[in-house]
1. When Kirkwood radius over Cα pairs in Å, for residues 37-276 alone is calculated for each of the structures I, II, which structure yields the highest value?
2. Given a value of -14000 for helix-only ellipticity at 222 nm (-39500 (n - 2.57) for each DSSP H run of 4 or more, over all residues; to 500), calculated from one of I, II, which structure does it belong to?
3. Here percent of Cα pairs over 12 Å apart, for residues 77-116 alone has been calculated and equals 63, so which of I, II was it run on?
4. Say we calculate relative contact order in percent (Cα under 8 Å, 6 or more apart) for every structure; which of I, II gives the highest result?
5. Who wins on mean count of other Cβ atoms within 10 Å over residues 29-36 among I, II, i.e. which is largest?
6. Upon calculation of Cα Rg over 2.2 N^0.38 Å, for residues 301-364 alone from the atomic coordinates, which of the structures I, II produces 1.07?
7. Could you figure out which one of I, II the value 1.06 for Cα Rg over 2.2 N^0.38 Å was computed from?
Structure I
Amino acid sequence: MDYEIVDRPLLMNFAEWAAEPGLRCSEDAIHQARLSFVDTLACMMAGARDPLTSKTADAMILAGASGPVATVLDGVLLSAPAAALVNGVAAHALDFDDYETPASTHPSAVIIPALLAVAELRPVSLGALAIAYLVGYEAIVRTGRSLGGYAHYLAGWHATSTIGPIGAAAATAKLIGLPDERFATAISLAMSTSAGLKLQFGTDAKPIHAGFAARAGVEAALLAESGLTANLAVMEGDSGFLARYGSGLSLEAVAPHFRERADCAMDTDPVLRKPWPSCSYTHRTIEASLRLAHAPGFDTGRISQGVIRLPEPFFRVAGFMGPKTPAQARFSTIYCVASALSDGALTPKSFDQAAIERPKVRALMARFEIDAYNAGPDLTDLSPASPDSVSLRLTDGSVQSETQAVVKGGGGNPLSQADIRDKFAHCGRPPKMAETLLSGAANSLFRFSAERWA
């Protein structure tokens, strides 16, 4: 695709809007940003207990990255970029963090660790954090759309790792008040770090991708603030970001995503928050399984055969058939279904090593088969038009089946504020922290330091 270099780079169009000092967003968008902080901090604190987080921090300390910025690990202080990396890993370690569908990323696990790292260095208000978060989210959604939306993810890219740095850089640039040209420079620098493949799913590399993206965003914004330069027309051209990472959309089709600013992405495409700590492509089958498990008289011993039906691209991501590790189990549709049917619930403990090795669950998994169907070329991420189903044939010959089209936590069935508060408390954070973040006290100064929230 031949992208003509234009007089006014697309990044400058976006930066002029985003860097505006008086930028305003809807009250509902601000509220959603606050909910994202509550939900993501819960995920970070739960993820802090995962060995991957402490191993990442140990590696940063050995690399000489100690500094003044607090992390989710007690007593571990690192440089701002290293803290963003560790906190990003913690946020994504359990795959409990939120996601969005226009760009198919985990936005908050990237944006919020980046913002927290900078908030430790410079006094900022909760209101400023919320606006910066929304700017980062806007950058992610618009970039995702410009790359063809789900097509970028289907091509094999882990969008959290390719588009995430752009959102983290935009959010950080907004928080530290970069003017428009340096704002655009920060995004351009972040684009030079874009990488990460879906082939890493089911390994430690996946949550590390979120940490890499958060770190890259902090570094890009601080480098731009120091006066370093970058090509502001990096999106356009035969070798530009759109041509290399996109799906062949014309410049005319892409430009409106950076020039038209009538709607806020958080208002039109809000984040989806997770009720279960596993890949989102397992969630509709989990919900269907839980309805079956809670039916009167249900007994897994009566299941002679089961069929899980879902779109083939979703199964390609969540397709571990015999998971050996917690990371693989989070990307195993068949394990999540068997565990939900066996226990009538799915919690972080469902992904402990001992839990995934249970003979009862393994025996139930062996009775299932997968029907990964072709949903057609117009499939979009978690589209209700392409539902999932779980069917059980019982020993008496009868069949029980449940179909789920709308994912729990999504636009058609969002988690309530009470659900998010409960998740926050369940993950070990003090309730007063959630109340502060949700209070609307725009002038309250925010620091992540553990002593503030003791």
Structure II
Amino acid sequence: MKKIKSSAIVILGATGDLARRKLIPALVQLYEIGEIDSSCILIGSGRKNIDDGNFRKKFEIKNELSQIFYYHQGIKGLKKYIASKGEFNRIIIFLALPPQVYKNTIAEIYKEGFRDEAGIVIEKPFGHDYNSAKKLNKYINRFYDDSQVYRIDHYLGKEPVQNILVFRFANFLFSNIWSKHYIDSIQINGFEKIGVKDRGAYFDNAGIIRDMVQNHLVQLLCLLTMDTPVSLDPEEIRIQKMNILKTLKVVSCQRFQYEGYIDESDIKEGSQTETFADIELKIDNHRWYGVPIYIRTGKALARKGTEIGVTFKSLPKILYNSEGKVNPNRIVFKIQPSEGISVDLANKVPGNKIQIDNTNMSFRYKDSFTEDIPDAYQKLLFDILHRDKTLFVSGKETELSWKVFDSILDNGDVKKYKKGTVPCPRFCEEWIDFESYRSICQERE
């Protein structure tokens, strides 16, 4: 793949936290590994009145990169400013801004004169519910075609997430058993040890279902369960993901809030916002009908980790499983930390007697590859520059996802749980050898 040339990359909100922690470091890395050519320019834009030198100093930009690294105050005059730096056949504009200003910013960008040459990148959340997402998409499409819009879900840029499709469709061993005929249940966890910290104002208006389930975790589910696409064309993959969303239904949802949440900064008095959700879903299609799916996610829990557990059907009670004590096979996709995959198998314990024990085969990125795992934003920005929309969410896909969860948003009682615990009323957990990610959820009741 050719390196990017003659492109202008603009970050609106360049003095904010997202730009500082993720976007600019990712662009710096792309430049350093030679993916961005020196014929490109990187422009930070914000409300503050600072010069190029101070902006570069803020991000410790030195050497050759400093020659293509600029700052421009605001959007007004931005088109003319870019033109003064040279001719660019593509302009990428990243909205690292609060979602409430998306509409005004899109209109302002268009008014400034950015047209067919522009690629517009929007950070989640895309709306607050189904209706708001639909209105936002309709508004954006007044100015820009959906082919120009990149809706970022940074989970899709994570290396282990990209590997899900490779695991499924590049390994004959698994591709033919990936259905209700062999798989008993699917469980997806997204656990955090920390509470809301300094995100109270945002989180209290969102809750964990909006923050994690509707986007990140349901995207993992779509990749895990979608039918085989005709090709690896981004549109073909998107069609298969949308087919899952069209048949995905919520069976039940329980919401919880950790004790002390209402004492956090910027939390409304008497808030009923959930910080943990336990959701059961089903996919009403031929491949997955009858297979229960569980998503559990929350904050201030006993541990941190995101993983997918696929449990296969149990053996019949004959031969080595006559007493029903042989555990079913399981596959655990470890998204973070200790990225990798674990497959649980039954094997004979050495000795004169026949004794079966649970063992596992594990793959970990850090053990198998010398290359560092790139940050998700580095991969996503790389794909934007190459016009590859495989890892991006379309407007229609966003609406379908919101539609699945609309009925449970802010709905139902909120129970309390203690910090450092995992509130699973219908489940208990059996996290074994976590660093080797043999993260096995106990059998459903």
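1. Of structures I, II, the maximum of Kirkwood radius over Cα pairs in Å, for residues 37-276 alone occurs in II.
2. Details: I: -14000; II: -7000.
It must be structure I, since only it matches.
3. II
4. On the way: I: 21; II: 17.
Structure I comes out on top.
5. Details: I: 22.2; II: 17.4.
Max of mean count of other Cβ atoms within 10 Å over residues 29-36: I.
6. Clearly, the read-out refers to I.
7. Structure of origin is II.
Values in this text are rule-based calculations from the coordinates and carry no lab data. Keep in mind it's a predicted model, so treat the numbers as computed, not measured. Cβ atoms are built from the backbone, for glycine too; each structure is taken alone.
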